[in-house]
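Next up, some structures in structure tokens.
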Structure 1
Amino acid sequence: MSPHQRPWTGGQVTERARCVLAPNPGHMTLEGTNTWVVRAPDGDRSVVIDPGPLDEGHLAAVLAAAGHVAAVLVTHRHHDHTEGAAAFAAMASCVVRAADPEQCIGAEPLDDGEVVSVAGVGLEVVATPGHTTDSVCLLLPADRQLFTGDTVLGRGTAVVTHPDGTLATYLASLDRLRGLVASGPVTGLLPGHGPPVTDAGAVLEHYVTHRLERLEQVRAALAAGDTTAREVVARVYADIDEVLWPAAEMSVAAQLDYLERGRPAPR
């Protein structure tokens, strides 16, 4: 984090979206997992997005902020977003829905294009595989915001968690999100980690540019004689903290897979 950036602490972000920040900060989670509570100003029920870790204090804080919960929605299967889902669902007497059927409790999986409507709030499911195969974003048209899970973060860039995630699907998902911004429904992003993104278009352009630059760096590393993901990481990511190298290795593995399949460079 830049010394000029304020730490993200959560709180009310839009008229309908409030973040309860989980106490699990780290290199991969930034200040912690963002658990989002979505509720209409005059609504009597809430939707909770990504309950986060199995932390009693955090789950109690989410329930206090949410009140009567109609459903939990999960953006993807990673534990820092889902570990507390079953316990929270029991506390709130609600269902859990996700694209991955194994994450669902008492309800059907989420479908691309489906609108989840609760007490005056509609959330449209946007399938965005790439970070993981089951990644989804959730569009809140009333506030022109998109909950992005780990597809786009509030700071830095996301990891393609190969072999679950793939670069081809991730690039296609970024292109889909760029289309939502260009056509007007989205102006801001509410990520799974880090602060809200107010200029969605600029950040998505940066994400695509970053991926293409990394892809060229990987090509150059292969031309220089590197043969494994670890060797490529040591060359291409030499300027970052080695604690992040395992995550970088997953993204490089995704890039190597992309190149091995002969994918053309995206425009």
Structure 2
Amino acid sequence: MDTSLIIPLIEFMQTLPLEMMAGMTFLVCALSILILFRTFGATGIYLYNTVIVLVANIQVLKMGNFWFSPEPVALGTVAFATTYLATDILTEHYGKAVARKGVWISFAGHILMTLQMVMTLGFAASPGDKAHEAMVTLYTPSARILVAGLLAYGISQLLDISLFDWIGRLTQRRWLWLRTNVSTLLAGLVDNILFSTFAWIILNPHPIKFYSLIFTYILGTYFARALVAIMSTPIIYLSYWQLKFPINFRDQEIEIRKAA
């Protein structure tokens, strides 16, 4: 009875094209950001980024065959890419300090989750415990993946905040679409480069070929990240509509920051 609704829904979604599922994932993420932002403000965005970073690190264990890649692509890209949208919303409405705090909160959440799951797996499993093996698969961290992921996430998110704020000051708070896309596209590329280089070359005892690094791991998922960045533009405009502030950045900047 407890799975009578969920299982049919999952089975139905499995019949859909992967590209449609990716689009639905973005829609759910975007609506979640707007609802949490409207309900809880900056705290809602902190919650979103912390949870989504954890979720994306589980999703990445599953592969999918997308039309744009000859090889299976790890999932998690769409959900993870929306964390840059969430960070941009924090920077836009509350400033760099609040946005940076959000990065460190999600960073700490990832470490805390890892420590707790390692402790959980340290308990000897009871006979016939099916959950233990599943948890081992999902939550046993690879040291190099953990280090590469945290390093890439922290640097790229802080870069996104700095670029977003710098472009905003340079354009006198005009052209929101410009700072949203430029900061996210560049930060996303840096994230891909750092993570892939550290995880598959520097920290990997068996480094992959340079060709595979560039075209499979760095550029392989960047198309999806770039698409998410472009699709995120109307969402950040909607964040203004939710707060009932007109989109007049120069006149409203002081009032918006006071709302923090």
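The numbers here are math on the coordinates, done by the rules we state, and not lab data. Since the structure is predicted, the reported quantities are computational estimates derived from the model, not experimental observations. Cβ atoms are built from the backbone, for glycine too; each structure is taken alone.
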Which one of 1, 2 has Cα extents along the principal axes in Å, as calculated from the coordinates, equal to 64, 50, 37? 2
Candidates 1, 2; mean count of other Cβ atoms within 10 Å over residues 31-38 computed = 27.0; producing structure is 1
Given 17.5 as the derived value for mean count of other Cβ atoms within 10 Å over residues 87-94, which of the supplied structures 1, 2 does it correspond to? 1
Comparison of 1, 2 - label where distance in nm of label points 7 Å out along Cα→Cβ at positions 95 and 127 is highest: 2
If helix-only ellipticity at 222 nm (-39500 (n - 2.57) for each DSSP H run of 4 or more, over all residues; to 500) is computed to be -10500, which of 1, 2 is the source? 1
Output the label of whichever structure in 1, 2 has the greatest value of mean count of other Cβ atoms within 10 Å over residues 167-174. 1
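Have a look at 1, 2 and say which one yields 1.00 for FRET efficiency 1/(1 + (r/R0)^6) of positions 47 and 143 (r between Cβ atoms, R0 = 25 Å, to 0.05), as calculated. Intermediate results must be reported in sequence, preceding the final value.
On the way: 1: 1.00; 2: 0.35.
Source structure for this number: 1.
So if we calculate relative contact order in percent (Cα under 8 Å, 6 or more apart) for every structure here (1, 2), which label has the highest result?
2
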